[in-house]
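Read through the structures below before going on.
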Structure 1
Amino acid sequence: MATRFEPAGALRGALRPPADKSISHRAALIAAMGEGTTTIENYLDSADTRATLAAVEALGAEVEGAGTGPIAPAVQVRGVGLRGAQPARVDVGNAGTLLRLLPGWLAGQEAGSWTLDGDESIRRRPVDRIAEPLRRMGAEVRCREGRLPPLEIEGSALEGIEYELPVASAQVKSCLLFAGLLADRPSWVGEPLRSRDHTERMLAAAGARIAWLGGGVSVRPAKRLELGELTVPADFSSAAFFLVAALLVPGSEIVLEGVGTNPTRIGLLRVLARMGAEIEVEPVGKRGAEPIGTMRARASALRGVEVGGEEVPLAIDELPLIALAACFAEGETTIGDAAELRRKESDRVETTCAALTALGAAVEAREDGMRIAGAGGLRGGTVRSHGDHRIAMLGAVAGLASREGAAVEGMDAAAVSYPAFEADLASLLPGGG
């Protein structure tokens, strides 16, 4: 059954988006790897992050306080220590972050075996980019057809390595940093372009010896971690949908509070600024190692731009929204160097292009991105989410800004990262406050 999103009047009001999904995943994993009990304030309660809590429980950690709503007051995780993971079969659900980060920790256990599997979508998501460098470290890792889940891991002694990532990826980098904690000597992970650094910040806060040098990150073997307490900021990737909605719907002005402003996550803001967007960011301090701020966005006249190079890893999850904004801009927008989009919950090059085309856009898929001819708006139509939470929410925003509205098939996919998305969006619409 499709969910309708009709053309909207001006969006107005303020809200705090849900907790950051990327940071929530990492907090639960590092807490499980740590000593003692870690209290995680504002842990995101979504399908993906519940899968991570279930995973660390299967590995022997004790979890309390989960499942109390879209934004949980606190989750407590009592860890098993760096070398204490119990053998288990782990269901990662649809959580690609969990699938790619967890093997780094498990591969370095002194003994035991683990199988990581998930839903139909996760079985199409390649894991060869983590399996290959882990094998270089001495890990015993097997995957279907040499590149797909299920992923089978045998605990073994690991050797520290120097490894240059062929493609910038925070998930692959994080996996190798976890493995490096259990190796026999320091490891270094280089990346061609800088990617998000939540893992490095959190590991350093937990006592790991992390250094940024030579275009990469080094990690030394560790005996223990202790995270203690942390508070998860609001998710910029979730906030991005409201920012773009406010830019595209005439007369809109909204405020988003407590949003993470880590420089490695807010590449979207730089792209939108070049497009002419009126977005203000007021820094308001830090939550743990992560900076936060208040964001104000107003309806804006946009122009087409070229997006590529170092901007891409810093805005990888928001590139579909840039494509949507480009449909309302004057002139052509091109997005390149973004082949990583094809490895997400769906092939986001194809699903983004299909969604926008269905709404009346002139968009062309390319091997590493897309080209969008700005036409001053979208007609409307029907969007299929393909089970991808970001495509579902993209369709909702597009419907509000379009001339005729949009029907989104598979809107329930939004629950993967943002269970309360429809309610929060409605609160900004006329009469929604």
Structure 2
Amino acid sequence: MNDVLPDQAELWEFFEDTVRGWLAQFGYRSIRMPILEKTELFVRSIGEITDIVEKEMYTFVDQLNGESLTLRPEGTASCVRAVLEHNLLYGGPQRLFYTGPMFRHERPQKGRYRQFHQVGVEALGFAGPDVDVEHMVMGANLWQRLRLNDLQLEINTLGNAASRNRYRTRLVAHLEKHSAVLDEDARRRMQSNPLRVLDSKNPAMRDVIAAAPKLADDLDDDSRRHFETLQAWLKHAGIGFAINERLVRGLDYYNDVVYEWTTARLGAQGTVCAGGRYDGLIEQVGGKPAPACGFAMGVERLLALLTDSKVAIPVRAADAYLVHSGESASRFAWSVAESLRRHGLAVVLHCGGGSFKSQMKRADASGARFAVIVGDDEAARQIVTVKPLRKAGEQVQVDVQQAAVTILNSENP
């Protein structure tokens, strides 16, 4: 877990502002869920035989009532729980998003921490595949806004429950033939959740996984049609993609379409955004059956990409740094600062005393565009001295109203 310091926070704020504007343009509304949930919610939705539930969740017993609670490892289950608890689907399908910290006890890697942050986007009540395509188009749109041009889209289909059951039988038979090559996790999951074996990163199992039967051979007509339609619409939208038949995602609630946006610039764990369809989850959490799909982005990993790409981040420095010295000047400086702020300007009022020379050094180091200088003489005459700090120009003595006009006009010469 790590701190985000002021210089780093500017990048975070740029990303968050970009994301809020992007989501608003696609009609998604914000929802905020608690960080703590009952452990049962994640066991039931994510799947008991998954890395997240078995190894990575931060779970503890509430000392007041003995209830098992978990710091949320992902947001979809919490979002679905909130939608059902507050009956949001009564008024029709919902386009929702959330941001915030998630928690997984896994080995830290580049851009991946035990407390990490996600932007989650969920479309509840939509059968697709049009909304599936919308989510992938949204991803491509965001990468363009962020000027990230080397992300690749990989897609697959898991089919419906009947398709997966047929495939499961064939997959288990294949894995049993090669059980000597399987690691401990794969042998344990071979009977309980064999699709998870396909997600293994163990290089010793690479050939076995590559030779495994294909789930696509067991798809029913509806799942095949859904996937084919999605591909046609992606091509129509000009979104490039590759089909990855080993892409299964690490969560049990997915069905039919799954996908990942990946990069080669963040090491072995190159996924920065992933999602898919989870039509059974709403019923699984306790609601009436309804279709749904969504995706989540890893904020730290995308910020690492932005940093690696040297994307220029617009940072707004203060408009003015207010320098003052003398008893009456210091009192006047407070009213000057408030007057300038009422005009919409960002003003840093010097605190801590010091000579004019030391304060001017602070003003220059602050990045402010102007120094506004007040001495006892200026205070007596109710004027200020305005000095440009970032470009050539003469300093002028004006009243406070004109000082605001001077600074504001400098933005639009």
Next item on the list: Looking at Kirkwood radius over Cα pairs in Å, for residues 235-378 alone, point out which structure of 1, 2 has the largest value.
Entry: 2
Notebook entry, point to check: With helix-only ellipticity at 222 nm (-39500 (n - 2.57) for each DSSP H run of 4 or more, over all residues; to 500) derived from the coordinates and found to be -12000, which of 1, 2 does the value describe?
Noted result: 2
Checklist line | Structure (1, 2) behind the derived value 5.1 of distance in nm of label points 7 Å out along Cα→Cβ at positions 267 and 395 | finding: 2
Check: Ranked by mean count of other Cβ atoms within 10 Å over residues 19-26, which of 1, 2 sits at the highest value?
Finding: 1
Notebook entry, point to check: Among the shown structures 1, 2, from which was the value 21.7 of Kirkwood radius over Cα pairs in Å calculated?
Noted result: 1
Next item on the list: Please state which of the structures 1, 2 yields 3.3 when distance in nm of label points 7 Å out along Cα→Cβ at positions 43 and 227 is computed from it.
Entry: 2
Notebook entry, point to check: Quick one: Cα Rg over 2.2 N^0.38 Å, for residues 99-274 alone came out at 1.09 when computed from one of 1, 2, so which one is it?
Noted result: 2
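Taking 20.2 as the value of mean count of other Cβ atoms within 10 Å over residues 11-18 derived from one of the structures shown (1, 2), identify that structure.
1
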Notebook entry, point to check: When distance in nm of label points 7 Å out along Cα→Cβ at positions 91 and 371 is calculated, the result is 5.5; to which of the structures 1, 2 does this value belong?
Noted result: 2
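Every number here is computed from the coordinates shown, using simple stated rules; none is lab data. Keep in mind that what you see is a predicted model, and the values were worked out from it rather than measured. Cβ atoms are built from the backbone, for glycine too; each structure is taken alone.
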